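Just below sit the structures, each encoded as structure tokens.
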Structure P
Amino acid sequence: MTDQRLDRGKQWLETVLTLSGIATKVDVQQPAGTTAANYWLTIDPSSLTPVQKELIIGAQGATIDAIQYLANASLNIHAEADLQAGYTIELDGYRQGRSIELKAIADDTANRVRETGQEVILQPMSSAERRQLHTFFDGDASYSDLSTESRGQEPDRRLVVKLAQAPAA
């Protein structure tokens, strides 16, 4: 049986790219070990020029983040619950590379907070990247002494990392 969520995501992204003058194929994968409807839509880079890749990714990933936001919003807004899914847009290893960079930022920030005891406010970043950092801090036991929150308004919203509050006795 074909997963309609998978097909909808692939068709949506291929249509957006074609309408943008960049006709290429999209490969869809569901990450191993996930039970939720979570898909990676990977744009085939083999037929793209370096300029086209740069355009799709955008400065500091802004364009690929916007495409991903639009995919998730437009594919889920009026969809029945069983047709909703999370989509991650990937091109040329950008998301994987950025994930490694974000993990390094998390580690460096954790060390700074622990050394100084002071909160650290990171540079503004996309909501997707802030969410990924929140997930690193929430899901890794080595960060259990720290907490995160987002402050400010877009486009200047920032992730704040600080020592976790000790439970009240």
Structure Q
Amino acid sequence: MSKPLVGIIMGSQSDLKIMREAAEFLEEIGIPFELTVVSAHRTPQRMVGYSSSAKARGLKVIIAGAGGAAHLPGMIASLTSLPVIGVPIKSSNSIDGWDSVLSILQMPSGVPVATVALNGAKNAGILAAQVIGTFDKPVSKRLDAFKVIMRKKVEESFKSIEKKGWKNSL
């Protein structure tokens, strides 16, 4: 098995139902990853150890999902120079997810976290793959193929609509 290039972490095992979408996309595109639970509040030493060792372990990107106060992505970003992609998660104690979105989005200068949509773990996986694709040509080619497949699905949908006699103005 190849060494992981992407770390996927989450504050709680209950976040796995969302974060698995990032893992599934990376698996589909052929990028090795690791996945674990790291809580900024309940296991702060584990969080420090994880982020401090990430680069030496060969990780190139970290995807961090968190709900509620959602400190995990920002704390990880404060401890590493690797790109961090934050996934705000609408958790059971969330204020419609806005608390998570704003906690991840509103980072201070010097500690950026790329932030995807609420529960947007698949986009986090795609963004991580795009980062890897900047230096890995086979990954870049697989991403290009993925984009073609997405385009073809949309083309099929508008062709299906047009077959019903509805025309577009393009």
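Brief remarks on what is shown
- Set P, Q, criterion mean count of other Cβ atoms within 10 Å over residues 59-66: the highest-scoring structure is Q.
- Of the structures P, Q, the one that 1.7 was derived from, the read-out being distance in nm of label points 7 Å out along Cα→Cβ at positions 123 and 147: Q
- When Rg/Rh (Cα atoms, Kirkwood Rh) is computed for each of P, Q, the largest belongs to: Q
- Ranking P, Q by mean count of other Cβ atoms within 10 Å over residues 19-26, the structure that comes out highest: Q
- Comparison of P, Q by volume of the Cα convex hull per residue in Å³, for residues 3-74 alone - largest value held by: P
- Parent structure of the calculated result 17, given that relative contact order in percent (Cα under 8 Å, 6 or more apart) is the read-out and P, Q the choices: P
Every number in this text was worked out from the coordinates using simple rules, so none of it is lab data. Computed from a predicted model, the values in this text were never measured in an experiment. Cβ atoms are built from the backbone, for glycine too; each structure is taken alone.
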